[in-house]
1. Looking at mean count of other Cβ atoms within 10 Å over residues 41-48, point out which structure of 1, 2 has the largest value.
2. For mean projected area of the Cα convex hull in nm², for residues 17-56 alone, which of the structures 1, 2 scores highest?
3. A value of -17500 was derived for helix-only ellipticity at 222 nm (-39500 (n - 2.57) for each DSSP H run of 4 or more, over all residues; to 500); which structure in 1, 2 was it taken from?
4. Upon calculation of distance in nm of label points 7 Å out along Cα→Cβ at positions 9 and 49 from the atomic coordinates, which of the structures 1, 2 produces 2.6?
5. Could you figure out which one of 1, 2 the value 1.12 for Rg/Rh (Cα atoms, Kirkwood Rh) was computed from?
Structure 1
Amino acid sequence: MRVQVIQAWPRRHRSVDLDVPQGTTVGDVVNSIGLDPESVTGYAVFGERAAFDRLLQEGDRVEMLRELQMDPKEARRRRATQAKGR
């Protein structure tokens, strides 16, 4: 079955497509591709948090999550303030 693994940073990302056997877990694919796990704080499948032992299905997209650099509400407030000042 085919799955995709994605790791993203500000302004760049890395994507790896894999053919894996049935019964493969999130942990199996993460360990097999050698992406940088240092900044990873969790995993998701199509945006939903996923445990390391979650079984994958055909076409799943595994996302390697990193810590937020800023609270999303605060970022939105700053953008709104900047837009008013223009």
Structure 2
Amino acid sequence: MDLQITTKIIEIINSNIKETTLTLDQIDADLSALEMDSIAFIHIVVALEETFSIEVPDEYLLIAEMGTVNKMAKVVTAAIESTIK
């Protein structure tokens, strides 16, 4: 997993979920348990798309599909790779 992508995702999450400070050792933490609601999730997805110049595929626009930093990083990486091809 690309450390730069993961670090940026953590920054985006921390700026969108109140009173949450994720670290690299929490990449598999359930973000719903850390107060990520549907509104925060939408803000995070939009920020990911803008930051990485990607479009998150519709099938991943569910908290269950992108409920951890690790899952988000995989979706972002795949979207970046499909954009490059």
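FYI, it's all coordinate maths here, none of it is from the lab. As the structure is a computational prediction, the values presented were derived from the model and not from experiment. Cβ atoms are built from the backbone, for glycine too; each structure is taken alone.
1. 2
2. Structure 2 comes out on top.
3. Of the structures listed, the value fits 2.
4. Details: 1: 2.6; 2: 1.8.
Structure 1 accounts for this read-out.
5. Computing Rg/Rh (Cα atoms, Kirkwood Rh) on every structure in 1, 2 gives 1.12 only for 1.
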